[in-house]
Structure P
Amino acid sequence: MPSTRDIIVSGGIRTPLDVVKALALGGRAVGIANPILRLVLKNDMPAAVAVFKEFLAKIKLYMTLLGARTTQDLQAVPIIITGKSKDWLTARDIDVDQFANRQKHG
């Protein structure tokens with residue numbers, strides 16, 4: 001979905017899969033404050049850093065499974081939107097088929 005604006009996705013992002021979905025739907029950056037703050041509060045800093053590195057590794061794993069080397073590549077991965085999200089988007093005249101039919105170029 002080409003855009004002349006940069007979208008920053010924040011709020012409700014809890015897992016590496018949430019991050020990948022947000023980027024695939026057009027986000028240029030993702031804010032994940034809650035999980036990080038919880039890490040720091042529950043662990044010492046080295047443990048929090050280790051868990052965050054694992055979080056990043058899972059994002060890279062998901063991207064690899066999708067054949068996306070970059071976050072921009074994620075925006076070419078076909079996505080099937082269903083359920084309440086589809087209903088919400090359709091009610092606002094947003095064509096969800098555009099996400100299902102996109103292709104990676106190159």
Structure Q
Amino acid sequence: MKISSNYTGGNIKLLSADDGTVKLEQELRGTTKWWFYWNLRVEGTQGRNLVFEFQNGEVVCPFGPAVSDDGYNWSFGVQSCYLSGTSFKYSFSESEKIKYFAFSLPYQLAHF
């Protein structure tokens with residue numbers, strides 16, 4: 001499993017990943033204040049069920065994360081992902097090699 005934010009709009013700090021639970025937090029850069037925004041890419045989790053737990057605040061909206069297959073086209077409500085204000089779950093199909101998750105529908109320069 002690989003979790004990263006090395007792409008335009010990416011923002012995450014991985015703390016740990018084991019036994020189906022991924023602990024993470026928003027990467028605070030350029031500020032000393034708390035920030036809600038996060039955006040991550042997950043690879044190599046085909047057929048797995050994972051719980052993503054944020055360790056520094058309630059940053060998961062009640063409708064769950066925005067989800068994408070390509071980092072460009074996004075939607076909400078693909079699955080019932082929401083667990084709490086600090087966590088969500090996702091069941092990866094056998095064919096899902098890469099999945100993106102974000103606080104909200106991201107928009108970058110490429111969208112304009």
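Say we calculate distance in nm of label points 7 Å out along Cα→Cβ at positions 24 and 56 for every structure; which of P, Q gives the highest result? Intermediate results must be reported in sequence, preceding the final value.
Values: P: 2.3; Q: 1.4.
Between P, Q, the highest calculated value is found for P.
Can you say which of P, Q returns 0 when helix-only ellipticity at 222 nm (-39500 (n - 2.57) for each DSSP H run of 4 or more, over all residues; to 500) is computed? Don't jump to the answer; show the numbers that get you there.
Working: P: -15500; Q: 0.
That value comes from structure Q.
Given a value of 10.4 for mean count of other Cβ atoms within 10 Å over residues 40-47, point me to the structure among P, Q it was derived from. Write down the numbers at each step before the final one.
On the way: P: 10.4; Q: 16.9.
Working through the options, I get structure P.
Among the shown structures P, Q, from which was the value 15.5, 47 of Rg and Dmax of the Cα atoms in Å calculated?
Numbers: P: 15.5, 47; Q: 13.1, 40.
Among P, Q, the structure yielding 15.5, 47 for Rg and Dmax of the Cα atoms in Å is P.
Of the structures labelled P, Q, one was used to calculate relative contact order in percent (Cα under 8 Å, 6 or more apart), giving 28. Name it.
Values: P: 25; Q: 28.
It was calculated from structure Q.
Given a value of 0.8 for distance in nm of label points 7 Å out along Cα→Cβ at positions 64 and 88, point me to the structure among P, Q it was derived from. Can you show the working numbers first?
Working: P: 3.2; Q: 0.8.
Derived from Q, not from the others.
For the read-out log10 I(q)/I(0) by the Debye sum over Cα atoms at q = 0.14, 0.30 Å⁻¹, for residues 8-47 alone, a value of -0.38, -1.14 was computed from one structure; give its label from P, Q.
Details: P: -0.34, -0.93; Q: -0.38, -1.14.
Label of the originating structure: Q.
If you work out distance in nm of label points 7 Å out along Cα→Cβ at positions 16 and 80 for P, Q, which one comes out largest?
On the way: P: 2.4; Q: 2.9.
Answer by largest value of distance in nm of label points 7 Å out along Cα→Cβ at positions 16 and 80: Q.
Only the coordinates and a few stated rules stand behind these numbers; no lab work does. Quick caveat: nothing in here was measured; it's all calculated off a predicted structure. Cβ atoms are built from the backbone, for glycine too; each structure is taken alone.
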